[in-house]
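> Right after this note come the structures.
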Structure I
Amino acid sequence: MTYPSPSLPPSELQSDLLEIRRLVEDWALLRDAGRWDEFAAVWHEDGWMTATWFQGPFREFIRVSREGFERGVQIAHFLGGLTCEVAGDRAIAQTKMKIEQRAQLGGVGVDVTCSGRFYDFLERRNGRWGIVRRQPIYERDRVDVIDPAATLRLDPARLNAFPPGYRHLAYLQEAVGYTVMRGLPANTGPEVELLYEEGGAWLSGSATPGVPLKGAV
């Protein structure tokens with residue numbers, strides 16, 4: 001739903017919600033399909049993306065995602081419910097999501113599934129809504145073997161070195177060569193509270209959509 005905004009009539013709020021939902025759904029469908037030119041259109045030119053394995057401008061995210069796509073990296077995104085708060089030409093959207101990555105761990109084929117939310121800072125410029133910043137919130141994850149007869153052994157010390165909300169995803173991603181950020185927002189804790197503060201400031205007119213994360217390892 002869209003929370004009421006005193007500056008917008010109900011019909012305009014509904015139109016905004018539909019446009020924002022389309023952007024969020026296009027992000028997942030177009031990115032996973034490798035339709036990069038269309039994917040670029042969901043962003044504003046200063047758009048910023050954070051993921052477990054990446055942080056930077058959206059065009060750089062497209063470049064490295066495309067390289068991975070062409071190498072056969074298998075990452076898929078699945079979306080659930082969306083809630084959105086609109087304040088004039090700005091909005092904060094939260095969308096339930098799952099990230100699924102398939103790869104080999106120690107010669108065993110696995111799927112890692114991470115559940116959480118996309119937290120999006122959006123703005124309407126020249127009549128067009130676009131994403132200015134996307135920050136995922138990582139709530140919990142798991143790993144499943146593809147072959148039920150296979151036996152998977154993980155290094156407990158390595159696994160527990162990662163934050164609980166995305167430790168299996170991080171374990172797999174570092175095993176295949178990525179460097180994973182620590183300190184990303186979870187369902188609770190100071191990182192997500194800071195994100196909520198930045199979202200509130202964005203709706204109130206802040207100059208920027210928060211501050212990029214440090215990503216200390």
Structure II
Amino acid sequence: MTTAPKSKHIPRATIQRLAIYVQVLENLARDGVEVVSSNPLAEACGVNGSQVRKDLAYFGEFGVRGVGYRVDVLIAAIKNALGVNREWRMALVGAGNLGRAILNHGDFRARGFNIVGVFDCDPFKIGEIMHGLEVRCTDDLPACAPELDIQMGIITTPPERAQRAANHIVEAGITSILTFAPARIKVPEHVHVEYVDFFHHLYALAFAQTQGGRA
């Protein structure tokens with residue numbers, strides 16, 4: 001079985017669905033399920049069976065016709081395809097309440113995303129120990145990144161400090177950024193940015209409820 005993509009042009013929506021498949025499959029594995037067919041898997045993921053088969057086909061042949069997919073094998077194959085079957089070492093920039101919450105979130109480390117450095121520009125926070133890590137000055141990030149072998153950055157700063165945080169991350173040679181700051185940042189084309197903005201989802205919920213006449 002191969003999980004090397006047949007094409008470099010994998011739709012973003014497919015990548016997002018693969019992450020959902022892993023989440024659902026891991027829940028099935030915890031419940032003792034060993035084999036699942038595409039239709040029950042699709043129903044649990046909120047898509048249809050043909051979509052599941054199409055998404056998996058980007059990476060090779062999976063499952064046995066008339067039998068289904070081995071849950072443990074499919075989890076391993078999708079994780080390999082997504083590149084999450086290894087450790088990713090990360091720097092967190094912004095040692096406020098959100099940063100603390102993320103540091104205390106055990107699923108990051110459990111899924112291979114290991115925060116190994118915490119940085120902030122507040123002199124009152126620098127030197128503080130958070131979840132076993134000493135908060136360092138953000139200016140030190142470019143020098144610390146190679147030493148700590150950091151490959152990703154997380155921004156949890158207030159919006160007005162997000163661009164400065166991004167600049168430090170880029171200067172450190174880090175090319176993947178996850179930002180929780182409610183602000184858009186400018187980075188070079190080779191740097192990948194993912195935005196997590198809770199208000200986008202709240203606005204969508206507010207709109208849906210308003211349209212439904214229940215506001």
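> Where does the value 0.75 come from, among I, II, when FRET efficiency 1/(1 + (r/R0)^6) of positions 28 and 124 (r between Cβ atoms, R0 = 25 Å, to 0.05) is the thing being computed?
The correct label is I.
> I've got another one for you. With helix-only ellipticity at 222 nm (-39500 (n - 2.57) for each DSSP H run of 4 or more, over all residues; to 500) coming out at -10000, pick the structure among I, II it was computed from.
Only one of I, II returns -10000 for helix-only ellipticity at 222 nm (-39500 (n - 2.57) for each DSSP H run of 4 or more, over all residues; to 500), namely I.
> Then there's this: Figure out for me which of the structures I, II the number 14 belongs to, where relative contact order in percent (Cα under 8 Å, 6 or more apart) was derived from the coordinates. Intermediate results must be reported in sequence, preceding the final value.
Numbers: I: 17; II: 14.
Computed on structure II.
> Then there's this: Looking at structures I, II, which one was distance in nm of label points 7 Å out along Cα→Cβ at positions 44 and 76 calculated from, given that it came out as 1.9?
II
> Follow-up. Please compute distance in nm of label points 7 Å out along Cα→Cβ at positions 12 and 164 for structures I, II and give me the label with the greatest value.
By distance in nm of label points 7 Å out along Cα→Cβ at positions 12 and 164, the leading structure of I, II is I.
> Let me ask another. Please state which of the structures I, II yields 1.05 when Cα Rg over 2.2 N^0.38 Å is computed from it.
I
> Once distance in nm of label points 7 Å out along Cα→Cβ at positions 108 and 132 is calculated for every structure in I, II, which label goes with the largest value? Provide the component values of the computation, followed by the final result.
Numbers: I: 4.6; II: 1.3.
Greatest value across I, II: structure I.
Every number here is computed from the coordinates shown, using simple stated rules; none is lab data. All of these numbers come straight from a predicted model, not from anything done at the bench. Cβ atoms are built from the backbone, for glycine too; each structure is taken alone.
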